[in-house]
Structure I
Amino acid sequence: MMKEELKLVLLKLRPVLFFLIGLPLFSYGIWTVLPGKALDILIIDKTVPNKSYREHAGLFWTLNHLKYKKSSGDTYQIDQDYLGFFPSGQQDFGSVKDLRSHSPEEVRSLTKKSDLIFLADSYGVYEGDFSNNQEIQLTKKIYGGLDNSDIQLIKMAKEEGKVMVAEYNSMASPTPKPIRTEFENLMGIKWTGWIARYFDDLDTLNNASIPKWMIRQYQKQHGSWDLRGPGLIYIKESGQIEGFLHTLDYQNKLPLVRTQKINKHGFNLPEVIPYPDWFDVVMIERDYEVISYYDIAPTSAGLQRLRSMGLPRFFPAAVVRKAGNGSQYYFAGDFSDIQGDFGSPYFYGLPTLWRGLYVASDHADRQSFFWNYYHPLLSQVLTKAGKEKTN
């Protein structure tokens, strides 16, 4: 009798057991038999204050999920396969491994061996990153900013016809202005000096995540922080700070990243997706193709304010152009900065599952943006880089 009851229970639980055990095993099995792809990628991330590797974690998850490997056959290791700052968790903070110790000949050799160069972040690491005092506005730089060796690499990548990808904070502070100018000339990108970020509520009584230095800076220039409700804060390199309020200055509650359904380079991305984090406002040379752009839908008053700040109606979000035999991409947003666990990359179809669970319109969870926009964008850039490598 007990055996019969157990059989009935197991029969009823069969769909649940399949979902919990059978489906993951099936997914893992498919992933293991899929062939790997060789792509040599040189990754630079100077903003690694801890072992979360936030600024390049999404890239490495995508590389491992899509089974990209080095030409040696080795897989990409998130804590090893990049140049920049390596945190130790000790009193010495960490160590640096970058191109400054390389001769021009060594940089040229490294460039020739690489199919893709990815500049994830150059902001750097500061003593305040290792302090619990969030009131500190600016602390001593430990390491960061572009230098001449990085410029040399970008120049050689262009000459050698490689694919170059640079993200938000690649050229801003603390990169010296002469170095930035060289970067802008090589990449065909001109930073306006402005960065911006969306906040769900600008009321400091309701939102403790607004940085204290930002509040103080605004009060210093405008007398008081009289901002309430959803809004955007624009900050210029010179220190100028402006607040844009939803409905008064712009109509889209938060910036939308728009992608034309049919675009020249064939990128398959959501036509509209909200973006709630930092972005920089850049101008691009005419030979760039806009993959996606930011749209805040400014009111007439907001449009006048943008013009007075020297800013356009629309801002590029992701752009690409041919550069000799290679390509250059720029992502004008902190797209790669994702908190939280992505889960194991070793399961086929996992991004599709996450896209179904994370609704594209849900901006509260940054992983929604990763699964719906950034992971598909990265995947397609890697595919195109692989094709360019074979040509």
Structure II
Amino acid sequence: MAARDALLKVANVNPASVRTHTDRALYSSVGIFILLYGVYAIVGAASFVDASSNYSHPWWQWLVGPPVAAAVIAYDRAVVGRVAVNYERLDSTDPHHLLRRRTFGLYAGRMLLALLFAVVITEPLMLARYKGEVDAYLGTVHNRQLAQLEHDGAIATFQRQIDALRAQDGADDAAVADLHKLAADKRKESASTYDQALADSRANGVTQRAGCPSGGYCDTLVQQSRSLMDEATRLDGEAAALRSSQEHGRQARTAQVADLMGQIAEQRSANRTSVEAGAGFGARTTAMWHLVTSDFWGFGFFYLGVAALLVCLDCAAVWLKLVSYGNGYERTEAREARRRELSATKRHEQELRMAQSARELAGDGLETVVAERRLMDAAVAKATERLMAELEDQTRLVR
């Protein structure tokens, strides 16, 4: 019997007043819903704490749920176990006078509490349910944010500075390369001129004469080839000198580029940390609602369905109490309460009458005592007067 009454005690009802199978089934169901809500509140509060700590899974997250569940369960038990007894017209036998009209303020407060819990507790549970999808969407958002920061933030400024420094290196390299190219062209021209001189010396050239006499056309070509070769050597020397003069600037720019690359790496790390920090409860809720609105039948339908189911679980116990107003249990409790109140009222009335009679008897006795005291005082006064008169007569005779 104790096991059968356990759920009734959880529902905060008097097992002695539950006399029908219907009422027992009703309040046993209420007890089951209250226990289920306790589990739901504990898990939901732990999920909320976990979400608030950016999913760091603190060990104390399971310590928050039991007090919260106990508080709400106490409220539910107070609502379910309350019987609105009508204490007016206690001597009436009309069943309609047993209970007062329902007070909806109590139920409205519980419904408001259920909605608050639905927002605070149900949302973390739903985020845990769709964690994979939310993480995937947040990854896309974070990559887009990082790309935007790369394009518009400090990294873009640093990159432009690096590009300018590298452009200066390129300009210096181009100047040196131009000198080397000019020198190469001079050598090529010198080789071509020397080939012409050789051809002319073999009687295959312009003069059609063999040999290369001094002052002749062949000799002129040889001198021109040597001049071009000397000029090429001079250009290579100028290129080497230019390269040497650029070395200090190159080293400075290399140091600046290395420093800017370090700043870019630091900025990227800071950007990633900042962007990835936007993965807490608010960001995940935003991601969840984006998934719900963008793919209602894939996410929204089940999201709203599960949320509605949890809200119904939250309100089930109070709802059963609300719709079962005036059942056999409540009428039995009301009759017993009205009987006790009527008995106490009658007893109080009897005590008041006895007290009134006692006061009346006490008042009559007091009046009698006062009258007797007055008579006694009058007799004493009369006797005293006669005694004084006799004493005066005796004194007069003696004289």
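A value of 22.7 for Kirkwood radius over Cα pairs in Å, calculated from one of I, II, originates in structure I.
Of structures I, II, which gives -9500 when helix-only ellipticity at 222 nm (-39500 (n - 2.57) for each DSSP H run of 4 or more, over all residues; to 500) is computed from the coordinates? Corresponding structure: I.
Can you tell which of I, II yields 17 when relative contact order in percent (Cα under 8 Å, 6 or more apart) is derived from it?
On the way: I: 17; II: 24.
Attributed to the structure labelled I.
Out of I, II, which one gives 18.8 for mean count of other Cβ atoms within 10 Å over residues 50-57 as computed from the coordinates? The read-out was computed on structure I.
Once distance in nm of label points 7 Å out along Cα→Cβ at positions 250 and 314 is computed for every structure in I, II, the highest value turns out to be that of II. Calculating distance in nm of label points 7 Å out along Cα→Cβ at positions 66 and 330 for structures I, II picks out II as the one with the greatest value.
Can you tell which of I, II yields 18.8 when mean count of other Cβ atoms within 10 Å over residues 34-41 is derived from it? The read-out comes from structure II.
Bear in mind that the values in this text are calculations on the coordinates, not laboratory data. These numbers were taken from a predicted model, which means no experiment stands behind them. Cβ atoms are built from the backbone, for glycine too; each structure is taken alone.
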